[in-house]
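Pasting the structures in now, so scroll down.
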Structure 1
Amino acid sequence: MAAEITAALAQCPYCGVGCGLELKPSAEDTAAQPSSPWRARGDRQHPSSLGQVCVKGATVGETLHHNRLTTPLWRERTDQPLTPISWELAFGLLVERIRATLASKGPRALAIYGSGQFLCEDYYVANKLLKGALGSNNFDANSRLCMSSAVAGYARSFGSDGPPCCYDDLDIANLVLLIGTNTAECHPVLFQRLLKRKRKVGEALRLVVVDPRATATSDAADLHLAIAPGTDLALLCGLGHLLLSEGGVDLGFVAAHTEGFAELKTLWQAWNPERAAAVCGIAEADLRQLGAWWVASSGVLSLWSMGVNQSREGTATVAGICNLHLVSNQIGRPGAGPFSLTGQPNAMGGREAGGLAQLLPGYRSVADAAHRAEVERHWGFAVGSISAEPGLAVWDQIEAMERGELDLWWVAATNPLVSLPSLDRVRSAVANCPLVVLSEAYAGTETEAVAHLVLPAAQWSEKAGVMVNSERRVTLCHAFRQPPGQAKPDWAVFAELGRRLGFADQFGYGSAADVYEDFVTLTAGRVCDSSGLSHRLLAAHGPQQWPFPAGTGPGGGQARLYTDHCYPREGGRAHLLAEMPFGLAEPPCDRYPFVLTVGRVLGHWHTMTRTAHVARLVQQHPEPLLEINPRDAAIVGLLEGGWAEVRSRRGAVAARVEITERIRIGTLFLPMHWGAAQDQPCEVNRLMHEQACPHSLQPELKAAAVSLRPLVPLG
């Protein structure tokens, strides 16, 4: 297969920018040597990235053949070695466990934890199997750790999920607020687009960055607000006060298209600039400058990511951003709007396919009886097949395992034994589950260490399917190489299991294209309407943007939502939410006087299952470094290049010290990529707590109270 392909097009499998890639086999690549590297470069025809690519995307071809799983593996106990088995035996083990659990405990004892690395087809079939065929809504995904606050915030403000903006707005806005996002490292192609325009137009584009750290993103800013961790919502309330007092509220728009303004006005009036600046730990003049720029701007674009979402106040902060855009009529038109930057390549598509425990396909809710009935009819299941009981989000799944209530925990395309908070508690909980299944492309991950059954997965280069990026751009990813060994696409595994469980009619898909056709039919008439799309259209005409209803011609998708200012809520009005800032869930104290925040670095991706095998990226970021302000380092007695122990209420890790003025006093930073499987482990999420936003259930992974002491490492 590989020898016959001269070039293949796909979406990059890293961040949610969704850059287009063109991949070519190396000269030595043949059908007899399918493990040879592929060369990747930017696809100049892809409308989201126009040929641009970051260092991870440029080297992704080097990750396709390293360290791959090629056969199912099994062990009865995790203290035994994994041994190869057949797919037939693997399916037999799954069918036996599922039937026994349904008979003894019911569907609530079954759970799947999926991933934004899934293609839409994987998401859709997994949800159809668990929520439809088996009657358990316990399908959650690592988007719970990533985008669920954006999902909930959009839904509470507008009545539905769905980013209202597009990347072209970066080229039109004259004020861009980057809050809780180190865009230069986490969404680098978008940042380069902004930076290129900034160099061209100068002060005609104002960049404002809100981040406790100075980063490559803030280096390009006209204004850097280095707020104290956990004060984002207080900052937004102070900005709202300035809009009220400086004529930045469009009262006609508010009256015609929103509700809840009286309550919001009362809240904002209490947050004068002096109070807000004091709480945030910034200069009042800087807050006033942001307010003046916002009021004077004809196009304000707000971009955010994990620094907003991963918070106890994540959903409230997203709603706070939406509030500002609504009251100032900065939404639904070019160059303006609240724009969440998705963390993973297909977290957006997963939301549309129903890929969280509270969702059904097409932005439907499991709590809505009419929504359940619509999906049951489409799927061909009996009335009442989909449970009305909300599913278990991922931390609920962990707690259920602690109580011995889960018989099957199936993890797919993700590595939660690095990415979840309070990792020691997670390991202990997972040990209570009789059958832990891992569907994974790469061998030796931290989650493999706790699994009983390991299934080799074909990844994006080896299966056809669709991804959706942050601007709602839908890209068909072609299969351009053979899966290694016996690896299978995730959707095909879920479909085969569905057939073996007695649902042959519902899972009779012959191809990924068949799955996608089934899925998009279910989106018709919804905000995320993709019913006019198909693998064939995407292959012929390239990436398209939804909404794309049936009958839409190529290129006819809608770039922006809510251009008519009619919102999918009863009465058509957006909801202004007045929510008081409370700050960090775990503030510093005498015993734990520092706030630790975590994040990504440019060269690595999530838990390094791919990037750890690329020499260029490892050389760029060989180890995790603990950033600390010089004043704090002097007080604790830490030296540049020395070692420190960072300890929270949940555990401790060791890291090499980097002393820098680029981080606030009292705040520390560690990257989150290095797990126990790395040569130099630094399991930072052992330190982070599981307290979460009450609306999105997204843990506050961005902040934990910690202590510090110098450390001389053993050896």
Structure 2
Amino acid sequence: MAAYRDELRAAGLWLGLAIGLAALTTSVVDWYVMTDELLYERLAISAVSLHSPLPHIHGELIGNVNQLYPLLLAPLFHDSLVPSALFHAHVLNAFVMSSASVPAFLLARRVTQSTRLSYLVAALSVCIPWITLSSFLMTEVVAYPAFLWAALALQNALVSPRARNDILLVVALLVATLARTQFAVLVAVLPIALFIHNFVFARADTIRRRIRVAAAHLVSAHRELAVAYAAFVAAAVVLLAVGRLSSALGTYSVTAQGDLLPPGMGRSLLEHLAPIGLGMGVLPFVLGVAWLLTALVGSQSREQQAFASIATVTVVALLLEVTSYDLRFGQGRLHDRYLFYVVPLVLIAFAALLREGRSPRWSLLVSAGLLIAAFSVAPVVRYSKLNVDSPVAVLNGALLDLGGSVNGARLMLAFATIVVAMLFLLASASKSRRRVVVVLVTLAALTMPAETGLAFNRLLTVDGTSGRPITLDQSVVFDWIDRKVGPGASVTMIPYPFLYGNYWENVAYWWNVEFWNKSVDRAATYEGAFTGTPGTFPPTALSFDRSTGRANVSPTDYAAQAVAETRFRLAGDELGEDRGVQLLEAAKPWRAEWLAFDLYRDGWTVPKVVGKIRVFAAPGKLEPTKRFVTISVRGPNDVPPRPFRIVSNTDSWAAEAGMQATSKQVSVCVPARGFADLQIHAPRYSPIYGDPRSEGSFVSYARSGGVLVTGIALADETAPC
């Protein structure tokens, strides 16, 4: 009965923490992490629209394993506009991510046998800088509690080997992997932790016999697990034989390829420990790791030794996994958001040390030395915004200010570690151990929440990555397409880089179009140019017959196209326009009213090449018709105006283009059922910014251009030729 009351109190603690966290997460009313948030929003919308749990993006099945979080979000997007669904998602995030306090409490109670310390662990598991991730549509929200439930299931299976516990463990590992693919590494953690635990308690007179006894007991006590692992190994062998083993990881398949232990692993392993130690306030990390080392080899309690085996192996496995990923794909940055899951495990070890009467010696020196070495190589980088990959980096600015330099900040952190370790040793040697425990608990209870408060303050007070205040609701500006045609409609957006000389502003513009409008469920690329989203967002490849203007596909009834589009204009009725985007009810089948070619795909003329604008006859025309095209042209920045000439079969326009666009309407005679061309001549050219068809081509700066066509508009009015 007492245990039941404790669990009710733990549930009440969770709800209290969740309500407080929701007050913060619901202050966030914009996206922050792209394209992660866009991906999981689209997966959720696809699940509710297609009534399928399988991952679909833009109507196509993709290899996403992290499907648990999108399925959790899906009901929120049913019959709802995106702004409303986003608000409810942030409420849900707070309750789901903070629910990690429940398995943290249960696991801490098993290990420490102290209800009070377990409440402390539960509360601190939520009051960590990485809890700011609950403000975003990201898998960490559900992965955090799923990981701790898996750790609890591991502990239960090690201490109480029986069929029921083994089956629960397999389910927990499956759920954790569906929450976040990186937790597939727990499949390797399990047998190692099981073996270590059985080896420690095996009764034999030699190490070789202890190994045999431990292995035999492991298999006999966990027959169901043995069968599951045999099936797993068989499936892995088959996939390996056909060269498809890495593809089982879906969108993360590339992480299982290449050199898994790249050069620089030793230093980088230490670097990754630094933010975890700093985010825990140094002392809990030092004492927690010290207890794990001691309990791993010397504990006589099965509960504690089992936990030490699980926690130690898990920390090492995740550390290796995340370090390998960062060295190969992390672009020189630390992603401790992939590693923070181990924090509650170290907190439990910290609480277990406080519970015990004895204090570690050699393990404390090892733990402190490890963190000192980590701080001595840690990258201390100042960020103006909250760094999602490393929320604890919010402290770096203060560290650099206090230390005066990177080396000064490192020295200060190392010195702080030495001081707290020495103070603990001195205090624990005194007779006032109870006071020592109270002081340590107080420090932990204040330091970590203070860091978390700083992280939320940075998030909520500095403009987000969208360039807007993340607390300012501007959704009514962006969801106009849904309000025009309804969230149940289907719209294809056609991204185009019409903002002068800035790749990422163009990308973010179209992120907004898709993120804020549920109806925008397709994206078309023309001649493979400019998308702004990775391969997990399959585009519709769009092309046109140059003699008829007929499109190769007609994916949806509606299309969103830039007003400044200079590659083609879809035929159809304009339903609305906002911030440079037109919403069209496209003619079926899709066709172009005009096509431009022999230009760069963002409208610049190509040196020594005559650009063309091809105007097609309207359907049903039986005689030649004069049509009127308004063309806008500008020159590059910081160069004198340069001449250009536009010529048709009935008209011409010669002028100079400077930094301000100039426009004129030019007529052209279009034959019935045919087309006519306007030619664009620009004899002068100079280096211009890179081609924005992709980030790589944009930063190359390896092109020259003449003048920039900034707009082409075909009038509805016609006249006889």
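Which of 1, 2 yields 19 for relative contact order in percent (Cα under 8 Å, 6 or more apart), as computed?
Answer for the origin of the read-out: 1.
helix-only ellipticity at 222 nm (-39500 (n - 2.57) for each DSSP H run of 4 or more, over all residues; to 500) was computed and gave -8000; which structure, 1, 2, did it come from?
1
If you work out mean count of other Cβ atoms within 10 Å over residues 474-481 for 1, 2, which one comes out largest?
Top value of mean count of other Cβ atoms within 10 Å over residues 474-481, among 1, 2, belongs to structure 1.
Could you tell me which structure in 1, 2 was used to calculate mean count of other Cβ atoms within 10 Å over residues 58-65 as 21.5?
Only structure 1 yields this read-out.
P(r) over Cα pairs in 20 Å bins from 0, in percent was computed and gave 15, 41, 28, 13, 3, 0; which structure, 1, 2, did it come from?
Comparing all candidates, it corresponds to 2.
Read-outs throughout are calculated quantities, based only on the coordinates presented, and are distinct from any laboratory measurement. Predicted, not measured: the structure shown is a model, and the values here were computed from it. Cβ atoms are built from the backbone, for glycine too; each structure is taken alone.
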